Structure P
Amino acid sequence: MKPKIHNTKLSKQMARKSRVARRLALSRRPRLTVFRSAKHIYAQLDDPQSGRTLAMVSTRNKGVAEGLSNTGNVDAAKKVGTRVAEIAREKQIEEVVFNRNGFLYHGRVKALAEAAREAGLKF
């Protein structure tokens, strides 16, 4: 039995996360998973069959963070999305499944997804 979560904001995020995870479990394509914190944004490509991480990009990487005044904004998310799409192309990955990880498709998460699409990733 699951423990009861008294924080409504956290319980709603956990519900979204489990809904998204149920849908993604059916796909065999690589997963583009996003995590967003107050200061940084992270994106990683996972292989669902082996469970291994194929690539990881974040605003903590020196190449991505160069030229950014703030790493927790939409511009930083766009840069991460572009970079993760470049790495995916290098690894011959063209189609992925987008895992927003319980975060709303808005703001930085949306900016990352749209930048990855513009850079050639299909999802």
Structure Q
Amino acid sequence: MLTKGSKAYSIFKMKCPRCHDGDIFFNANPYVFSKFGKMHDRCPVCDLKYDMEPGFFLGAMYVSYGMAVAIALPSALILSIIFDDLKLYQAIMIVLAEIVVLMPILYYLSRSIWLNIFVAYRK
């Protein structure tokens, strides 16, 4: 599944969607906040321009929102099943804390997914 040439490889390894060799971000660890979100303008290997047009990555916000909802709903359901006496505001705070902790990962993944939607792999 995570072999070079697959979309999953490019998305999860944060590699260029065209060549699968160049890095999208300067630092693939989203929790290094001094370099958080800093992307290369172009792929260092195949010279693909990542920001294809002004506002290109606005669509990645929708991807990030969808992933956050996909995490929050099962988490809330699991919390309600495991802890019967948990109040609604407590469950909301736990789920919000989970989403806040995962936001850097969601940010990186959403941009990687968004790029992979529009660019195909070439050997």
Structure R
Amino acid sequence: MKPNIQERTEDFAVDIILFCKKLFQSKIGSILGNQLIRSGTSIGANVYEAQNAQSHADFIHKMSISQKESSETSYWLRLLKRTQLAEEMETKKLLQESNEIHKVVSAIVVSAKRNKSAKNKH
């Protein structure tokens, strides 16, 4: 059984941080690693914030930010893979998880928007 989205994004953030530690051995790796850490850890941070949203609209907003951050994370991982600045197997694994998280978060956003419009019709 897959962990819930909060646990999954937190685990992913830890994996990103550990992955990026290896990138900091080169100047270019450090630059890309900083970008990857920002986006990769922001996914979970916004998922956590969404759990304490002040409104339904705020929940959708925070989850939408997570959705965008997961897209950005995939971008940085694809760059690292293409430039061979990181180990291919590890990059591929993280890219797969980033894409899966994106799908889950996207489904949550779609569902939340659908629920919001259903409430507004009543």
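Quick note: the coordinates plus some simple rules give every number you see, no bench work behind them. These figures come from a predicted structure and were not determined experimentally. Cβ atoms are built from the backbone, for glycine too; each structure is taken alone.
Structural remarks
- Origin of the derived value 2.9 (distance in nm of label points 7 Å out along Cα→Cβ at positions 5 and 21; candidates P, Q, R): R
- Which of P, Q, R yields 1.07 [Rg/Rh (Cα atoms, Kirkwood Rh), calculated]: Q
- Distance in nm of label points 7 Å out along Cα→Cβ at positions 45 and 85 - structure with the largest value, from P, Q, R: Q
- Among P, Q, R, structure where helix-only ellipticity at 222 nm (-39500 (n - 2.57) for each DSSP H run of 4 or more, over all residues; to 500) as derived comes to -17500: Q
- Once distance in nm of label points 7 Å out along Cα→Cβ at positions 77 and 93 is evaluated on every structure in P, Q, R, the highest one turns out to be Q.
- Origin of the derived value 1.04 (Rg/Rh (Cα atoms, Kirkwood Rh), for residues 61-108 alone; candidates P, Q, R): R
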